[in-house]
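Listed after this line are the structures, all set down as structure tokens.
No lab work stands behind these numbers, since they all come straight from the coordinates. Please read all numbers here as calculations on a predicted model, not as lab measurements. Cβ atoms are built from the backbone, for glycine too; each structure is taken alone.
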Structure I
Amino acid sequence: MNERSNQMAILKGRITGICPRDEATNVLEIYDGSNYINCLSPKGYSASPGDIVSLRLEEHSVEKVVCGLEILTRAERRLPTRSELEYRGVDFKRKQPEVTMILDGSKQVFEYRGRVISFIRKFLESRGFIEVETPYLNIAPEISPVPDFVTERPRNFMPFHLRITNTEYMRRLMVAGFDEVYQIGKCFRDEKSSFKHHPEFTQLTFGVAYQNYNFLIDLTEELIHQAAEKIVGKTKFNFRGQEIDLTPPWRRMTMRESIEKFAGIDIEKYPSNEELSKRMEEMGMNPPHEFLFSGFLIRNALIDKLVEDFVVPHMVQPTFIKEYPYCLGGPAKEVEGKSGYKQRCEVFVGTMEIANYSTPQNDFKKVKMWYDETLQQKIESGWKNQFLDEGYLFAVSHGIQPCATGGFGIDRLLMLLLEKDDIKDVILFPEKA
């Protein structure tokens, strides 16, 4: 922080380094929250690295000379040097990011994060969207076969499930008569951490009445391209060693096309689980078997393995994979003229899935049938304490207007826009000390 008083400049910030220049003078490195500034200071001041100070400077043409120093906050613990910070490694940096940001300038990453999220809000609200807030804690487990976190029993003796997404709330708001809503908030999944997954992550979800999933596809393409261009200032990024171009139009493929192109299998020619599993074994794969899954969940697992092993590695450039088989994902409307395929889409970029959209089924009998089937098959597959969310079913039984819902991962988008190889590098305090 810089101020000016008469002929003196006032500089406020944290001392990040002290280095002797000669017998009478030290060089102080001051971090003012944006820049690192070197100042010449007479020896004798009792300040140490880490102290927050206010300096009075005589400004010269070349050098800044300290003529007065006031300690505003004395650091109880000495600030590490940059070499000490590197020695402590990435685990320390992620557990104590506030110390890291003082020394390496990574604060800029989170300033960009804030700007991108602010841009997303402005972009959506300029198009008539309303931001909403929905519960993080739910009494019923999610019907999707995704492991969630469950709280210990609180005083009312009823455990809560932390949400894995909030698209069902978007659909309930469609029932209520909202036309265009969105939410940016935390979701939680009890899955193994990786470079692209963190148990606690930020998700943007949409609900748009009287549209189908193609509306969200086009909206996403425009939103991400504009965020890249206007906030980061470019549309080409180097992500995990690959150059990615976000300039529209993005590639669009059906699920069947993508598997046939990259795995060499036309799934229509293998309508039974046994036939598809045998073909995968012939290709040297180790397909999941019935003892792990049941019903259409085994079909789900078989196709998902084909996608993960053969399709995803080719999804470097932004791609929309559309028209999913019935077994994959929640209840969605059927693709017109294509029995067995539904209006669901995932967006891939940098070999990561970053978004998932659908046109929800609004025939209540079909919705209820899908929920009943999925619940039964989860129970048969070994999932414990499963039951339906009767509140959701009660809501949509009143009739949900045609709509599109879904969302995308803010953290994964930021990994791409900020060219970070690990999701933890775009999340504040990703590893609790």
Structure II
Amino acid sequence: MTYSTGQAVLFPELVSKPVHIRFDAAKTTSDGGALLLKVADRRYDLTRRMAQCLTDTREPGKVRHSMLDLFRQRIYGLCCGYSDANDVVRIGRDPMQKLLLDRDPLLGGDLASQPTLSRFENGRARQDLYRLGASLMDAVIDRHRRRLRKRKPSLITIDLDCTDDPAHGRQQLALFNGHYGNWCYQPLLGFVSFDDEPDQYLFAAILRPGRIDQRLGAIGLLRRVLRHLRSAFPAAVLRVRMDGGFASSAMFDFLDSAQVEYLVAIASYKRLALAAAGAMEAANRQSSLTNETAIRYGETTYAAAKWSQERRVIYKAECVRLVGHPLRENRRFVVTNLTCEADAVYDIYRRRGDSENRIKELKLDLDLGRTSCSRFWANQLRVLLSAAAYVLMQELRLGLRSTKHAAVQVETLRLMLLKIGGRIERSVRRIVIHLAANHPWISQWRLIARAWGAVVP
């Protein structure tokens, strides 16, 4: 091996012999397992479909990196933990990142530079972004239609939620939000789940200004996804769950007309609090006797002044008793058209909270909040890039559904399957990737590779 003349790192007395460390292995990568991303993408046909939505206004004779390559570079980079365009300075010559873009891993051209990626992000028109969002939804629903073709789902649940995305400076439409207490955007996220499967699959990510009605865009998004789901799964029952920020007369009228099951939280209005007073008294009495938290469920009918009709409202009256804390009363109300018992309805609704874990993954592991561009539409593209990366990571997690790792978080999934040290060799006939023989999760990597068509001896 040829060593560079760069200065080595030396630990002369750390172990029994002096330890010399040199960063000089040019044909190596720290993302040796990332080839699974390319296989997952091919199964989904995700990046190709989405990249077709982008309008390329560049002069053909001056183009070195296609729209598809730029799109894939950003998405694969996010999956591998490189969240910003500046990271290309560090991975631009990485052989695995080149291979993911169908380039020769050793002799192929470097990845696109940071200025090229910045022009790519800031040059997108609003129409491109709308088509990208629609393409993401189409790809996710079509993938699960094919996955579940032998086991037709009987119930499909749609969860809508929003979150805050704190501003990084003077971004367009990053406004002060009194609820969150900061200057932010307010992305709207949509998830879909099938029967009793534990995972909720992201199908929409829409960036919105920071100070808006939380309901903005929700009915339009629901209208589109319900149409697609009914086309793909005509026999399935569709169910919608949302928190109280989405509740309105228009929303309930839409849900009724759409003929779906729904569970939507609402605030504790005076009349509802009176209806739950008896259950709260009973919960207080039980808590006093047992010295533990007590819960009572019940139901009533209710119609706000602007509602077109009365609707069923179930309530939870909870007396929370914790050691070292004062007694606390907790009331929750959910509007629903389900006919099952009140406690069963609330149990179905509370599972909506798992979408919060999906949002945490998006924020912490795939940098959904890296909306630091000055232009609003460039930040919308970044949100869609993070969403597409998350869809690919969820596909990887599906490959582990029969193992004890079926519910691992994205960061753990990245360490298990992508972040593997490797050395890449090429010849006229083949490319060989030598991965670390002592990688702790070799069997899980092989399991997915075999299931996805690899020939594993």
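A few remarks follow.
- Label whose coordinates, when relative contact order in percent (Cα under 8 Å, 6 or more apart) is calculated, return 15 (choices I, II): I
- Identity of the structure behind 15.0 (criterion: mean count of other Cβ atoms within 10 Å over residues 89-96, calculated), options I, II: I
- Which of I, II yields -11500 [helix-only ellipticity at 222 nm (-39500 (n - 2.57) for each DSSP H run of 4 or more, over all residues; to 500), calculated]: II
- Origin of the value 78, 53, 40, where Cα extents along the principal axes in Å, for residues 57-272 alone was derived from one of I, II: I
- Ranking I, II by mean count of other Cβ atoms within 10 Å over residues 73-80, the structure that comes out highest: II
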